[in-house]
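**Q** The next part holds the structures, each set out as C-alpha cells.
What follows draws every value from the coordinates through simple rules; no lab data is involved. Since the model is a prediction, treat every value here as computed from it, not as a measurement. Cβ atoms are built from the backbone, for glycine too; each structure is taken alone.
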Structure I
Amino acid sequence: MYKRFLMRVLGALVLPALVFTSCSDNDEPGNKGNDDDNTPENTEGRFVIAATTTASAGSVPVIVTAESIDEGSVTLERNGLTNDGATQWVFHGTEYLYGLTYNQGNAGTTRSYVLGEDGQVRARDLEYKVSRFSSYGAYDDNILSMSSGNGPIKFADANGNLPQTLLFTKINVKEETSTANDTESGKYSVENYLGNGEYVTLSGAEQSGRHLYSGVIPMGLSAYGTNVDNGKYILPGNEDLVATADGGSGGSSYSKGSLSGTQYPNSCWVAIYDNGNFLNPVIAKTDKISYAAGRFRSQYYQTIWAAENGDIYVFSPSFAKTQTDKRQKTTLPAGVARIPAGKTEFDDYYCNIEALSGGRSFMRCWSAGGNYFILVMYDDAEFKATTSATSLAIFDADAKTLKYVTGGPTDVTSIGKTVYVHNGSVYIAINSESSSPAIYRIDPATAKAEKGITVTSAAEINGFGFMTVAK
C-alpha cells in the first residue's frame with residue numbers, strides 16, 4: 001500500500017457512547033492485513049504539529065515539533081516557526097510538509113517545509129501558485145490538487161458556451177516544482193465524461209500499486225452540455241431544471257442555461273488511472289451506492305481508500321440526499337462498496353452504513369490501518385447540507401461493524417487536519433472549549449480514545465505528522 005500522510009479537514013465532533021452493529025448480508029469479508037505503520041523503522045525524526053495561537057494582531061499560525069504525541073505537552077509560546085498558515089497541511093511521506101492555500105477561486109500561495117538536522121522545521125526557498133482546488137491527493141513524488149472549470153475559448157460552442165475541463169496542479173516534492181495541466185489540447189475535457197452528457201469533477205486521489213483511484217462526481221449539464229444536439233442529454237421531464245438565469249454562490253453557483261446537479265444520483269463511478277496525469281482512465285461503476293465524495297462548501301472530500309492488502313473501499317455518504325428536487329435526490333443510503341486490489345471493477349461487497357448507525361450518514365472518512373476506517377458521522381438522521389457532524393465511528397470492513405468512538409472530550413469545538421496511523425492506532429487532533437487542544441490516540445478494535453500530547457497556548461491544532469530529515 002502506498003504510504004503517505006495527508007492533512008484533511010474535519011468538522012467539529014463529540015465522542016458519544018459505544019454502538020456495535022453488524023451488516024447482515026452474506027458477503028464474505030476480505031482478509032485482514034497487518035496494521036498500517038506509517039513511521040519508518042528508523043525513527044530518528046520528530047512529530048511536527050501545525051497549530052494557531054491567538055495574539056493581539058489575530059490568529060498566528062505556528063509549527064512546532066515534539067518527540068512523542070502519546071503524552072506530555074508542547075507550547076506555542078516563544079516556540080516554533082511562525083508561518084502564513086494553509087487551507088490544507090499535506091505531509092508527503094516523512095520528508096516534506098506542504099501548506100496548500102485556497103483563495104476563493106484564485107490561485108493560492110504554496111510553501112513547503114522540511115525538518116532540519118537540529119530537529120526544527122524550516123521553510124524551503126521556493127513558493128508558487130496552485131490553481132483553485134476542490135480536492136487533492138498524491139501519486140508517487142507528486143501532490144495533486146484538482147478542480148473543474150471553464151475550458152479554453154477556442155472550444156466554445158456556437159452560442160459562446162465554454163466546455164468544462166479538468167484543472168489540476170502537480171507539485172513534485174523532491175524537485176520543488178509546480179506544473180499545471182495543459183488545457184489547450186482539449187484532452188482534459190470533462191464534458192460527457194461518463195457518456196451521459198454530464199460534466200464531472202474529481203474527488204481525491206488514492207494510489208494502490210501503480211493505479212490511481214479517484215471518485216468521479218457528476219455535476220449535471222453545463223450550458224455547453226445542455227446545447228449539445230438540441231438538448232439530447234436533458235432527460236425527458238427535466239427540461240424545467242435548466243436555469244433561466246445565473247444564480248447560487250461559491251461552490252454552488254450556476255450559470256444560465258445549465259442544469260445544476262446530476263440527473264443520475266443513484267450510481268457511483270470511480271476513475272482508475274495508470275499514471276498521475278489523469279489521462280485514459282478505466283471507469284468502474286456500481287449502482288449499490290451514490291457518488292463517492294463528502295461535501296463542505298466548494299470542497300469535495302476523498303472517500304476512496306486503500307486497505308492494507310490493496311483493496312479499494314469506496315464510501316458514499318449519499319450527499320445527493322441534500323438536493324431539493326426529488327428527481328436529483330438519491331434513494332440510496334450511505335454505504336460502502338469495494339474494488340479488489342489490482343482490479344478495475346467492483347465486486348459484490350456491500351455494506352449499508354445507515355443501517356449500522358441508526359439512519360445517520362457521514363461527512364468524511366479515512367483509512368485507520370489494516371481494514372479499519374474512521375468516519376465523521378452527521379448528528380442527525382435527517383441529512384441536510386448544513387447538518388453538523390460531531391462524532392467519530394470506526395468501521396471494520398472485514399466484520400462489517402460500526403463502533404462509535406468513546407473517551408474524548410464532550411465539548412469539542414473542532415478537529416485538526418490530520419489522521420495518522422501507527423502501531424495499530426489512529427491519531428486525531430481534537431480542539432475543545434474547556435481545555436487546550438490535544439492529540440488523541442484511538443484503538444480501532446475497541447473504538448476507545450485516549451488523550452495524548454497537549455498543545456498549550458494554542459487555539460487549535462490544524463494538522464500533524466511525523467518527519468525525518470530529507471535526504
Structure II
Amino acid sequence: MIEKKNFYINGSWVAPKNPKDIQVINPATEKSCAVISLGGKEDVNDAVLAAKEAFKTWGFSSKEERLSLLESFYALYKKRWNDITDAIIQEMGAPKDFALKLQTGTGASHTKSFIRYLKEFEFEKPLGEHAKNQRLIYEPKGVCALITPWNWPINQVTLKVIPALASGCTMVLKPSELAPLSAMIIAELIDEAKFPKGVFNLVNGDGATTGDALTSHPDVNMISFTGSTRAGALISQNAAKDFKRVSLELGGKGANIIFKDADAEAIERGALRCFRNSGQSCNAPTRMLVEKPIYDEAVERLRKYASEFKVDDPNKEGEHIGPVISETQFNKIQGLIQKGIDEGAKLVAGGPGKPDGLNDGYYVKPTVFADVNNDMEIARTEIFGPVLSVIPFETEEEAIQIANDTDYGLTNYIQTQDNDKVQRVARKLRSGMVDVNGAGIAVDAPFGGFKHSGIGREAGKEGLLEFLEVKSVGGWN
C-alpha cells in the first residue's frame with residue numbers, strides 16, 4: 001500500500017493540519033492502491049500564503065532563470081517516465097502502452113513545447129513603430145489555483161503548471177483526489193529541480209472543501225480549472241466575488257461529420273477516437289453524423305468494429321482500453337446506456353453490463369447506438385465512456401445544424417476529400433477546434449472551446465498568455 005498523506009507546501013512535504021484519509025482505488029481491481037489525505041482550509045491557507053510570499057521574488061525572476069529550472073525539470077521528468085506511467089496505470093486504469101506513449105508522453109511534449117515558447121517570448125516590447133515610447137510589459141498574473149482532472153492527469157497538470165512557472169506565477173495545485181499519484185511525482189520533480197520554496201505547492205483534496213477553499217481564497221489571483229461544466233460554473237461564481245482571472249477547460253460532445261466521400265478508414269478511425277481512453281476525453285467525437293448514402297454501411301462497419309474492440313487489464317501490453325475511473329462513473333454510464341435503449345435508439349453493439357470475463361473492475365462494453373436523433377439524452381449529455389451515437393443527415397447544412405445544436409463547443413471533426421467543403425464547414429462549426437480527416441490537433445495549438453466548453457486556451461503561446469497580464473507604459477525611453 002502506497003502512503004502519500006503529506007502535502008508539498010513551501011518547499012517541504014508537510015502533514016495535513018487535520019488529517020482526513022481516503023483510499024485511492026485502482027479501477028481495474030476495485031481495490032485500494034494508495035492512501036492520501038484531503039486538505040482543509042488551513043492547509044490551503046498555508047499553501048496560498050507560501051505562494052503569495054514566493055511571488056514577491058519569483059514574479060520578478062529572469063526568463064533565463066526560469067528556463068534553466070524548467071530544462072532541469074524536463075531532464076528529470078524523462079528519468080521518471082516509467083514511474084509516472086506506473087502511477088497512471090494504477091490510479092486511472094490506463095492501459096500500459098497507452099499510458100507510456102500518450103498519457104506520460106503528453107506531459108513531456110507540453111513541457112518541451114512551453115520551454116520553446118518561453119525562449120521566444122518577449123516580455124517587454126514596443127507597441128509599434130508608430131509609438132516607440134509606448135511599452136508593453138507582460139507580467140505574471142500572480143498566485144494561481146490550478147485544479148486538474150483524473151482523465152488525462154499529467155497532460156492537464158503540465159498544461160497548467162509549466163506555463164504558470166514559465167510566466168513567473170506561483171501556484172497551488174489540487175489534482176483530482178481520484179488520480180493524485182502522478183501529480184505527486186511532479187511535485188517531487190519540482191523539488192528535485194530546486195525551484196524556489198513556495199513557487200509550487202500541492203494540496204490534495206476534494207472539490208467541495210479543498211477546491212472551494214482554494215478558489216474562494218482572497219489571495220488567489222487566477223484560477224485554471226479543467227473538469228465538468230457544472231463545477232466550472234460554481235468556480236466562476238467564486239471567482240466573480242473578487243474578479244479573479246479564470247481559465248476553464250470543460251466538457252464536450254463533439255460531432256464527427258462523415259460525408260459520403262470520406263476516406264476508407266474514417267468510420268473506424270472515428271470510433272477509435274470515441275473509445276480511446278475508455279471514452280474519458282472531453283474532445284472525443286461521441287456523435288457520429290453520417291451522410292445518408294453511406295449510413296447503412298457505416299452502421300454495419302461500426303457494429304463489427306465495436307464488437308471486436310478489445311477491453312482488457314491495463315497491466316497487459318497491446319492495443320485495448322481499460323476500465324473507467326470509478327464505480328460512480330461506471331454507474332452513470334450504465335444508466336445512460338439504458339436511457340439510450342429506453343429512448344428508442346438502436347443498440348448496434350455493446351450495451352449494459354461488463355464485458356465477458358471482466359467481472360472485477362469498472363469495465364464498460366464499447367457501445368454503439370444507431371438511429372439516434374439529436375434530442376435524445378445520449379446525444380446531448382457528455383457520457384464520458386466508450387459510447388458512440390450515430391445520427392444520419394442528408395445535406396451539408398443539416399450536418400452543420402446538428403453539430404452546432406449542443407451546449408458544448410470543444411472539438412468537432414470533418415471527414416471528406418473535398419477541400420472546399422472542409423473550409424466551408426470548418427468555418428461554420430461553433431467549436432474551439434476542428435480536426436479534419438484524422439490530422440489531429442498539434443501539441444502547441446490552442447486547446448479550448450466555445451459555449452459551455454469553457455473560457456480561455458491551453459497549450460503553446462496561447463497557453464502561456466493565459467498566465468500573463470499586459471501592462472501599457474507611456475513615455476518609455
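**Q** Where is distance in nm of label points 7 Å out along Cα→Cβ at positions 418 and 458 largest, in which of I, II?
**A** II
**Q** Let me ask something else about it. Assign the value -500, calculated as helix-only ellipticity at 222 nm (-39500 (n - 2.57) for each DSSP H run of 4 or more, over all residues; to 500), to the correct structure from I, II.
**A** Traced to structure I.
**Q** Further, regarding this structure: For the read-out FRET efficiency 1/(1 + (r/R0)^6) of positions 194 and 354 (r between Cβ atoms, R0 = 41 Å, to 0.05), a value of 0.30 was computed from one structure; give its label from I, II.
**A** II
**Q** Of structures I, II, which gives 35, 27, 21 when semi-axes √(5λ) of the Cα gyration tensor in Å is computed from the coordinates?
**A** Only structure I yields this read-out.
**Q** One of I, II was used to compute FRET efficiency 1/(1 + (r/R0)^6) of positions 298 and 410 (r between Cβ atoms, R0 = 35 Å, to 0.05), and the result was 0.65. Which label is that?
**A** Among I, II, the structure yielding 0.65 for FRET efficiency 1/(1 + (r/R0)^6) of positions 298 and 410 (r between Cβ atoms, R0 = 35 Å, to 0.05) is I.
**Q** When distance in nm of label points 7 Å out along Cα→Cβ at positions 282 and 434 is calculated for each of the structures I, II, which structure yields the highest value?
**A** Answer by largest value of distance in nm of label points 7 Å out along Cα→Cβ at positions 282 and 434: I.
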